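A.B. asks: Structures for review follow.
All of the numbers you see were taken from the coordinates with simple rules; none came from a lab. Just so it is clear, the model here is predicted, and its values are computed rather than measured. Cβ atoms are built from the backbone, for glycine too; each structure is taken alone.
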Structure 1
Amino acid sequence: MRYFLFILLSIYSCEIFAQSFKTAKDLSPKNQKIYQKSVALYKTDEFEKAKKGFQKLIQKDPYCIDAFIQLGSIYYESSDFENAEINFKKAIDLSPDYNSKLYYTLALSNRQTKKYREAKINLYTFLQTEKKNQELLNKANELYPSFIFADSITQFPLQFQLKEMTIWNTLNSEYLPTITADGNTVVFTRRLNQNNEDLFITTRKDSVWSVPIALDEINSLYNEGAPAISPDGKSIIFTSCDIKESIGGCDLFISELVNGEWSQPRNLSREINTPAYESQANFADNGNTLYFVSNRKGSLGANDIWVTKLKKDKTWSKPKNLGKNVNTIKNEECPFMHPNGKTLFFSSDGLPGMGGKDIYYCIKDTSNNWSEPINLGYPLNSTLHEASFITDIQGINAYYASDFKYENIKDQNILKQKNLDLFSFILPESKRPQASSYIHISVIDELTKAPIQAHVEIFDLINKELFFSGNTSADGQKTVVLPTGSSYAMHIKKEITCSIIAMLIALKMV
């Protein structure tokens, strides 16, 4: 008898459930009119009026599942992901099987509100229930590894504190910083008037950064951005687009500091620049190696990271793609090889991550093979775009560009003006690259105190090899980055006919 009663109750509850929602077609003529008018307002982007219409309809008929779906969609498109979640959940509560796409959009909303476990579960439910929409299934399959990753990594958040570089930032976007070996000069890109990029420079004295000034000797009416400054601050390689000296749309150019002024920029090399896109250079190996971004022939995806080396005749070698361990079928950008010569940081949207572009790093071994990319961690990486990452020579003080200040903003007028800002932070110890040091050399004539251009050789005594060979600049100066963990010997030579050369060497070790 109890078993029979259970069956009756089950049938009765199913009948109630089957009647627990209405579609738009089931509405009364009066309510259908409200629904259709609200849909029309939604289609013409009159979101506020459309929301009021659907809310009015729900008050009149709280079982209209299509009204909840439409209202949730408006909130989603307005970046109000909390209210999007509420309405999508109400639609699912009315009928879990009505529209499997609800689970997909709910999962995206969950990710934006940092409910990463729910996001993973809802996306999985979509993958299990959707049978027809192959295009959306492909997107979901592509996203699912990132949802699994986000659920896992957010269980162990990094502890750090972002500090906005308020003296650098404006209402414009600031991004792609580059730093000298001594950590006291930074050059970055500022986007002016929403469509023009210029280079700005700032220096630090007694721990205080100066107000950035434009590099007017380099900036032009065209775009100049994505700078790479050499360790000694004497050279800048940057990107310029659409000028007559370009080989392609965007090429790499170089300017050098001579007698306190930046030289007229020149196209870096026809070996490096092509009719394709070349940008975002980064000095390594004391200026003898250059990493950069390009979508040239041979790229695995859209933008890849490439490397070229300076040859003995001072020309650049044919660039090589870093390969599948670093590059993916999507975009890899913003390469930053730490001065230790081993740890390469970059941004990518082609690897499992938190969303948008995340920052990763790879480590190069003694055979020049790259490790698998490692995500820099949460919440350094978020659902927004993180890029433009650099650190100082010690790997402690880090900088990057982010729009995270807009993460919880719902006002569309504010979001339309969203910009990138530069931030600094102490890199968590577990993520720090091996530290490096640098040596600053000044060669002068002892009698006249005039600077002397001399040849410098530095030998690695542990590995028994020549580590560096090059000349000081015209002002007798040279800064050389040295990896820690070894011993070095230095030889400075210059042919002279008179006077005695005195070598004044300032050495800073980590």
Structure 2
Amino acid sequence: MQDKRSRRMGNAVCIGGERECFFDAELLDPERSSAELRLHHPVRREAVLVHDAPWEGSGCNYHNFFFDETWHGVDGGSPSGCYRMYYLGWQCPSKEPGARPFHPIVACYAESRDGIHWTKPELGLMAFNGDRKNNIVLMTDVNHTGPIDNFMVFRDDNPACPPDARYKGVGFATGGLRGYLSPDGLRFREGDFITTKGTFDSLNVVFWDARAGLYRGYVRGFHRSGDPRVKNKVRHIACIESADFRKWSAPKLLEFDDGEDIPLYTNVIQPYFRAPRLLIGFPTRYVERAGWNGSFEELGGREFRRSRMEMDPRYGLAVTDCAFIVSRDGRSFHRFREAFMRPELENGVNWVYGDCYPARGFAVTPNTVPGAPDELSLYACDNHWSARAPSTFCRYTIRMDGFASLHADGAERIAATKCFFYEGEELRINFATSARGSLFVTLIDADGKRFGSCETFGNALDRKVVFDDPLAVKRNAGKPVVLEFRLRDADLYSMQFR
């Protein structure tokens, strides 16, 4: 279903009063634009959760969370709502002396009021080794017919959703990708299989897209490469859709604009909450070298790596990072060629298969700089595959809308838009310049009349653009216009008419 605010009006697109983020070049006129579309990177902060419980371990991964203003916490102590997180608890198998014993996968639950301090509440729902004092919500052969894996949960805000299925989960079970239903996000019962067409051995994502009026799913699979030199099947992400969470479309491979057939694992695709017309994701790029070489000899954690290869060569030869993708229709994605997140400096237990698996979800958290505006927190695991140490859940930060920007170096660059309509009386921008840098905006109406702004400089998430004619924006609302940005040593992250 096409969003009404994305409908074409003649040769112009209507953006209304919604935020337009420059994560792609969809709104730009390429023939008149010289500014660079630049990817930015998150900054690592602290570990916010340690997976050291007996039912957890070095395999804990596939974290996914959302803010639930209707849930006051297991203890009732969060009157304004809280973040609710789900993840897998398990220990990676290892032949290393002193390694923690392997145990099957369980699905666990955690909460946070602020995205920084997380707790693992004692739920008393499942017994692990005879003890119910744990945060487990699902486990092997309990309340369902097979082992649970890759468990993801969302709150279903579809107005037609019955209360006893307000929270829905998906997980890889024997036979395919199964749905799970719950009235409270803690007690789940089996639903129907969503699809059996796929491999599903990473975090599969399903959510209600209110703008499109349908459920979207993004699932893992394999396909044959079109390159005859590539002998192995290529890992991929496919999309599925449903109007009612019962009948689902056949999986269709995602389309990427970079022309490469890159093996992709997890996807964590989600609507960007500040600009919901954009679906963004952080797919894991899976890179498996052909064999052991001199670089592996020098790479940190050599002995652990060789030990893992005794179980399967790819456990030592594969490494992972993650990319950044964005879509406006749910299937065709712009993909940046460079990594959004790289493995950190070698520390003996990283640069492994399982690095850079971002959690699905964002938290709005206080800035680490006193007095500065809030920032976005996103999260990824550390210590994956570590034989003796548990994995940790680490926080990263990035500015609001800061995933990508229109960028100019010391030379002046132009970013000109296509023709569009808007609603509002003023233009606000999220931008940053150097002390010497600057940004100018020109609004051009349908008759070619130009309305210029004064010089704008600084670093702000929400700055009003001051035009020489203070009524220029108000008078042109609802009419076709073009914007022209002139940038020097500057980044433009997003804009919004209000």
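A.B. asks: A value of 0.05 was computed for FRET efficiency 1/(1 + (r/R0)^6) of positions 266 and 482 (r between Cβ atoms, R0 = 25 Å, to 0.05); which of 1, 2 is the source structure?
C.D. replies: Numbers: 1: 0.25; 2: 0.05.
Among 1, 2, the structure yielding 0.05 for FRET efficiency 1/(1 + (r/R0)^6) of positions 266 and 482 (r between Cβ atoms, R0 = 25 Å, to 0.05) is 2.
A.B. asks: Assuming -7500 is helix-only ellipticity at 222 nm (-39500 (n - 2.57) for each DSSP H run of 4 or more, over all residues; to 500) as calculated from a single structure, say which of 1, 2 it is.
C.D. replies: Values: 1: -7500; 2: -1000.
Answer by label: 1.
A.B. asks: Using FRET efficiency 1/(1 + (r/R0)^6) of positions 82 and 458 (r between Cβ atoms, R0 = 35 Å, to 0.05) for the comparison, can you identify which of 1, 2 gives the largest number?
C.D. replies: 2
A.B. asks: Have a look at 1, 2 and say which one yields 3.0 for distance in nm of label points 7 Å out along Cα→Cβ at positions 58 and 178, as calculated.
C.D. replies: Source structure: 2.
A.B. asks: A further question follows. Out of 1, 2, which has the highest value for volume of the Cα convex hull per residue in Å³?
C.D. replies: Checked 1, 2; max of volume of the Cα convex hull per residue in Å³ sits with 1.
A.B. asks: One of 1, 2 was used to compute relative contact order in percent (Cα under 8 Å, 6 or more apart), and the result was 18. Which label is that?
C.D. replies: 2
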